[in-house]
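These are the structures in question, set out in turn.
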Structure 1
Amino acid sequence: MKETVKDRDLRVRRILKKLDREYGFGGKCYLNHETDWQLLFAVIMSAQCTDARVNMVTEELWKKYPALTDVANADLKEMEQDIHSTGFYHNKAKNIIACAKKLLSDFGGKVPSDIDDLTGLPGVGRKTANVIRGNIYGEPSIVVDTHVKRISNKLGLVHSDDPVKVEFELMKVLPKDHWIIWNIDIIRLGRTVCIARREKCSECFLNQDCPSAKLD
C-alpha cells in the first residue's frame, strides 16, 4: 500500500528523533577550518576525495598560505603540488586561486552568503554553496553529496538521482532546523552503517523506518 503523506511525515519525525538520539542535535562539519574561506577551499578540494585526506592537506596548506591574499598570489604549479593528493588537482588549484582573487576583488575578502553569488565563484556549485550557507551563516540549507543522495533514496524520502532534485525534494519533507544536520548525520551513517554495497541493515537503528532494509 502506498504511504500517505501523513504516514511519511510521521516516519520522518521518527527518523529524525533516532538520528538526534544517536548522533546528537547540531553536528559539526567534518572539514577542519578556522575561517570562511578555508572552509570554502576545503570543500572545493573535497570533490572526489575524503574529508580525512583534505584535512591532512589543509593542516599544512593553511600554514603555508595563512591569509587569503597568500592564496590569491600563489603559484599555480606550486598549488597543484600542494594539493596533489586530493585528486583532480589541476582544476582544483586553478579554481582555488581564481576564487581567492574574486573574493578579494568583488567581495572584500569575505565569502558571500547569497546562493547566486556563491555559485558565481570559480569551482563552486550548489553543494559547496550550501555547505557555506549552512555551516558559516546558519542559513537553512540542504547539502546533497553521494551519501545523502543514496540514503535519502533508500529511506524513500526522495526518488531521484539528480542532486538538485534531491535537494528540493528533501526541502519538502524535512523541517528547516534539520536541513544542514541531515547532511552531517547521513554522512556518518553512510560511513559506518549504511555503507554502499555492504549495508549493515540488521545493525541500523533506522531499519524499522527504512523501506529498503534487508532484515532476512
Structure 2
Amino acid sequence: MAAIIQGSAGIGYAITTAPLLRIIVPEAVPVAVMVSALAVGLLMILRERTALSLSGAGWVMAGRIPGAFIGAALLAVLPATVLDVCIGIAVLLAVLVMAQGVGIPFTTRSQFLTGVVSGTTGTATAIGGPPLAMLYRERQGPELRSTLAAIIFVGLVINLVTLAVSGQISGDEVRLGLLLAPGAIAGFFVSSFTRQFLDGGQLKVALLVVSSGAALSLLAQTIL
C-alpha cells in the first residue's frame, strides 16, 4: 500500500510504513524501512528517467551528509519510547504541512538546510521525504516523482552507510528489509496504473488519512 502511494505521488512510503511497522515489528524502523525503500526509489527513477531534473539537487544531497551524522547520533542516544514519540510527531507534522500545501523557497541556502533536515529525520526515523516535498512542491507529475526518487535514493544510501559505519545496522535488520522488498516492488508496479488518479486528489487524501492514523496509533500505544 505504501509503495502504491509512493509510486503515484512521489512520497509516502516511509511516512506510511514507519509508524505502522514500529507498532507491529519495532526493529524494522528505521533500517529495514530504508532497505526496502531502495527498491522503490530505483524503480521510480528508471520508470520516469526522461523527466528527471536534478537542478539544485547537489546542495540538497550535500546537506544530507551532515544530516545523516546528526540522525545517527540521535538514534544512538534516544530511548525507544522517545524514538516512538519522535516518529509519531514527525509524521503528524508532515501530514499537517502537506495538507496545508506549505512550501520552501528554492534557494541555495534552503536547498542545503532542507538536505540537513531530511538527512537527520531520514536517518533517525526513516522519514526524510516531507522536507523535500515542500522544497519541490512546484514540480508536477513525472518530474516530481523522478526528482524526489533520485534524491531520496541517494539519501537512503548515505543514511545506511552512515549507520553502518557507526555500528548501528545488524544483519537481522537488513534481512527484514529484504523481506519487505517484494511487497514494496509489487506496490510500485500497481502504482503504474494508479498514477492517473493523482490529479483527483484521492491518493493524497489516502496518504494523509493512513499516515495520521498510524502516527496517532503509535503515540497512543507509547503513552499507554
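No value in this document is a laboratory result; all are computed from the given coordinates. Not measured: the values here are computed from a predicted model. Cβ atoms are built from the backbone, for glycine too; each structure is taken alone.
Computing Cα Rg over 2.2 N^0.38 Å, for residues 42-137 alone across structures 1, 2 gives 1.14 for structure 2. In terms of distance in nm of label points 7 Å out along Cα→Cβ at positions 50 and 154, the structure with the greatest value among 1, 2 is 2. From 1, 2, which structure was helix-only ellipticity at 222 nm (-39500 (n - 2.57) for each DSSP H run of 4 or more, over all residues; to 500) = -26500 calculated on? Label of the originating structure: 2. Where does the value 18.6, 61 come from, among 1, 2, when Rg and Dmax of the Cα atoms in Å is the thing being computed? Label of the originating structure: 1.
On distance in nm of label points 7 Å out along Cα→Cβ at positions 18 and 66, which of the structures labelled 1, 2 is highest?
When distance in nm of label points 7 Å out along Cα→Cβ at positions 18 and 66 is computed for each of 1, 2, structure 1 gives the biggest number.
Comparison across structures 1, 2 (criterion: relative contact order in percent (Cα under 8 Å, 6 or more apart)) gives the highest value for 2.
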